[in-house]
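Next come the structures, one after another.
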Structure I
Amino acid sequence: MPKIQMKTALVEMDGDEMTRIIWQMVKDHLICPFVELRSEYFDLGLENRDRTGDQVTVDSAEATRRLGVAVKCATITPNVQRVEEYGLHQMWKSPNGTIRAILDGTVFRTPIVVGGIEPVVRNWKKPITIARHAYGDVYKNAEMRIPGTGRAELVFTAADGSETRELIHEFSGPGVLQGMHNLDSSIGSFARSCLEYALVTRQDLWFASKDTISKTYDHRFKDVFAEVFEAEYRERFEAAGIEYFYTLIDDAVARVMKAEGGFIWACKNYDGDVMSDMLSSAFGSLAMMTSVLVSPEGSFEYEAAHGTVQRHYYRHLKGEPTSTNSVATIFAWSGALRKRGEMDATPDLVSFANALERATLGTIEAGRMTADLARITTLAGAQALDTEGFILAVAERLRAELA
C-alpha cells in the first residue's frame, strides 16, 4: 500500500541503551513501512551529548519549539558510575530537565489500560493522570559539598545591589547543601495547563504540595493555583460539573489509594517524577504509561516515561534474549504522529496513529505480550514474546488493521 505522507517534519530524539535498540525496531517494523517519515534527527545518546557539550540537547529543544511536535527516546542521566563507565567530561544534567526548562509547560502522564492487566490497587477503575510541573526544583538545582565547620546562608542580591539573607545552617562538620528555585510565571503556566486539561478531559483536578513545612516555597505554588482558579476558572469548572481542590501531598497519597481513579493529580516536579512511576507500576508496568510535555507556546514532546532498561541492554550485548516492554515507546511515536497529523490537517496520519495503538493493545489482549506483562496477566495461556517478537506481532496485527 502507498505510504502515508507527512506535511511537516517532527523532532526525533534518539536515546540510550535498550530503549535505543527498541527505538530502531519500532521505526523499522511499525513506522517506516507505513509512513514516509519526515523528522529532524537528534542523537541524545550519552556519548554524543558528551561529545557536543550537551549542545545537542539544547538544539533538540529549540527544534521542538520551531516544529511543534517531538518524540523522545529514554536517555541516561549520568551519576558518578556512569561518568566512569562512559569516560564523560562531566556529570551532565538530566536531558529531560534541560528540555523541560527550555520548553516550560507541564508533563501529563497517564497509565495505558489494557484488558488482562489489572491494577494492583483493586478499587482503581479508571486511569489516574499525573500532571507534573516541568520546570525547576531539584532538576535546576545548585549543589555543594561542605568540607567542614562554617555558616551557610541563602543570599539574594537585588538589581539595585541590596541583599536579603537567610541562615540555612551552622555546620559543625562536613555535609551537603542544595539550592532550588522556581518562577511565578512558570507556576502560573503549570496551573493553567492543568486547569485547561481538566476542562478538556472533564476530570476533577487535585493539586498537592507540602505548604505546612515549606511555608514559602510550596506555599507559593498553592497560592498561585488558587489565584488562577478563582480569577479564571471557577465558573468554567462549575459549568462543567468538575472540581478543583488542594490538599497536602501526604493526604493526596492516602486519598489516591482509596479512590476509583478518573482524575488528574497535579504535582510539583520531583513529586510528579516519583508518583508517576508509582502509578504506572501499580497499573501494570513502568512501560505502560504515556507521557507528553505540553509547553505554553503549544509545543508537544512525547516520550517513554521509563528508563533505558540498563539490565536488559547488558544482556542484549552478550547476545542473550531479552523481553523488554516497548509499549510506552510505541505510544510515544503514535502520540507524536497523531499530534503532527492534527496540527497539519492530515487525517490519514491520525488514523494510522490510532490503528497503531489499537494493534498494540489488541496484541496484548490476544495473549501475546512481553514477559513483564505475562507474569501478571489474568488472561489464560498468555504467550511471553521476546523484545523483537512482540514488535513483530504488533506489526502483523497493524497490517491487518490497515488492510
Structure II
Amino acid sequence: MPLTYIDIFAGAGGLSEGFVRNGHIPVAHVEMKKEACLTLKTRNCYYYLKNNDRLEDYNRYLRNEITREELYGMVPHEILDTVIQETMNENGMPALFDTIDALMDVQNVENIDVLVGGPPCQAYSLVGRARSENNMEGDARNFLYQLYADVLERYHPRMFVFENVLGLKSANNGGYLADMTERFRQAGYDLDMRVLTASNYGVLQNRKRVILIGKQHEEGVQFEYPVIPEVGDVFNEYVVDDLLADLPALQPGQVNNHYAHDRTDYLRESGIRSEEDILTWHEARPTREQDREIYRHVINAWYQNDERRRLRYTDLPEDLCTHKNRTAFLDRFKVVAGNIHTSQTMVAHISKDGHYFIHPNLEQARSLSVREAARIQSFPDNYYFEGGRTAALLQIGNAVPPLMASAIATAVADTLEGENHG
C-alpha cells in the first residue's frame, strides 16, 4: 500500500526519488534553493506524464522543443504545488505548517506515514569543519535537526528517515548526535542509527552515510532497525567504466547530448539508462591548460603499468605546483578510476572545480560532465537538473543516491506493512 511522506531539506530529491519509484506519495517537498525546487517540480512532471502515457511530452522538453512553462502547464498545479521553496527557521514554522496542512487537505491526506530528509551537512562534515576558523561552532545549521523534530511533533509520522554525513558522529564531540537522539525520543520515537555504504545498494560509489531511522514509540515493543536489502553479488562484476562507456568523448567546455553507444549491462540493470531516454547535461566545464596537464599526470599515475597510484599534489612537477599550501588537501587532484568497482565519494565541491573528479580517459583530460557526476550518484538519465552547470553539480553533490534511497524506502515500507499485518 502506498505511503504518504513529507521530504524536508529535500535538495534535488535523491532521497524522495527512492520513495516515489516505489510507488509512495509525496505530500510536500520543502527546500530553500530555487534551482533545486525547479528540479523537484520538473521531476514531478516526469512522473505525472509517464503515469499518464505522455512521456513523449516530457522528452520534448528535454529536447528543447517546449519551454519549462509549457511543460509545467501540462501538469495539474496541485502536483507542482507540493514543492515548497522555504528556508526553514523557527519563526517560519507556523506558516510552513499551514502550507503543508493545506496540501494535505487538497490531497485528502489525513495522516503522514513517513518524514524523510537530512539538514545541510556542511556543519557536520569533517571537511567543512576543517575549513572553518571556529570548527563551525555557532553555525545555525548545527541545530536544524530541532526543526526536524518540530515536524515530527506536528505530524506524528509513523516512521522517519534522517540522513547525514559521517561527521555527524564526531561533531561537537558527539554532542549534536546525542542531543538530536534525545530530541527525537522526546518527540515520541524509538530510533537507531547505521552507517550505510552506497555500493551495497548498486551504486558504483564508495559513499558512506549516517542513516537514523525512527518509529513511533510503542510501550513494551522493542524497536529494531529495519533490514535494508542489499544487492549482494549482483553488481560486483561491474566497474566505473560501465557507467561511462556509452557516452561520447568530450573536450573541456564541450557539450554532446547524443549517446555514442548502446547501454552497458550495468546501466540497464540499474535502471540508470532506459531505451527511451534522452541524454542531457553531458557538458564538461572549461579547464585551464595547466590543470589539464596536471590531470594527465594524475591519470598516468593510475593507469601506467597498472600501478594504480594516487598522485599527491607534492608529487607533481614543480612548475605545476602553484599552490602555496603543500601540507593539506594533497589529494585535491584525483582520477575517477574506471577499472575499479567504485568511484570516490561525490561531494558538493564539484560545483566549484572538478579537480577531485577527473575523467579517466587521457585524451579527454577533463573533469566529469554533469551527467557523469549524476550517474555516479545513480540518478537516471531521465532526471533533469534545473539551473546552470554550477547549480546542477551542487544539487548532485549534495544528494542521496536514488538506488540507496530506494532500498531504504523498501525497508521502511516492509516494516510498516509488517506492523499492519501484525
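Comparing FRET efficiency 1/(1 + (r/R0)^6) of positions 91 and 187 (r between Cβ atoms, R0 = 25 Å, to 0.05) across I, II, which structure shows the greatest value?
Checked I, II; max of FRET efficiency 1/(1 + (r/R0)^6) of positions 91 and 187 (r between Cβ atoms, R0 = 25 Å, to 0.05) sits with II.
Quick check: 3.1 is what I get for distance in nm of label points 7 Å out along Cα→Cβ at positions 27 and 347, calculated from one of I, II. Which structure matches?
I
helix-only ellipticity at 222 nm (-39500 (n - 2.57) for each DSSP H run of 4 or more, over all residues; to 500) computed as -10000: which structure among I, II? Before the final figure, lay out the partial values.
Values: I: -13000; II: -10000.
Traced to structure II.
Which structure, out of I, II, was distance in nm of label points 7 Å out along Cα→Cβ at positions 19 and 267 calculated from, if the result is 3.1?
II
To which of I, II does the computed value 2.1 (distance in nm of label points 7 Å out along Cα→Cβ at positions 99 and 203) belong?
The read-out was computed on structure I.
Which structure, out of I, II, was distance in nm of label points 7 Å out along Cα→Cβ at positions 3 and 355 calculated from, if the result is 4.2?
The structure behind it is II.
If Cα Rg over 2.2 N^0.38 Å computes to 1.03, which of I, II did it come from?
For Cα Rg over 2.2 N^0.38 Å, the value 1.03 is produced by structure I.
One of I, II was used to compute mean count of other Cβ atoms within 10 Å over residues 11-18, and the answer was 27.8. Which one was it?
It traces back to II.
Every number here is computed from the coordinates shown, using simple stated rules; none is lab data. All values derive from a computational prediction rather than experimental measurement. Cβ atoms are built from the backbone, for glycine too; each structure is taken alone.
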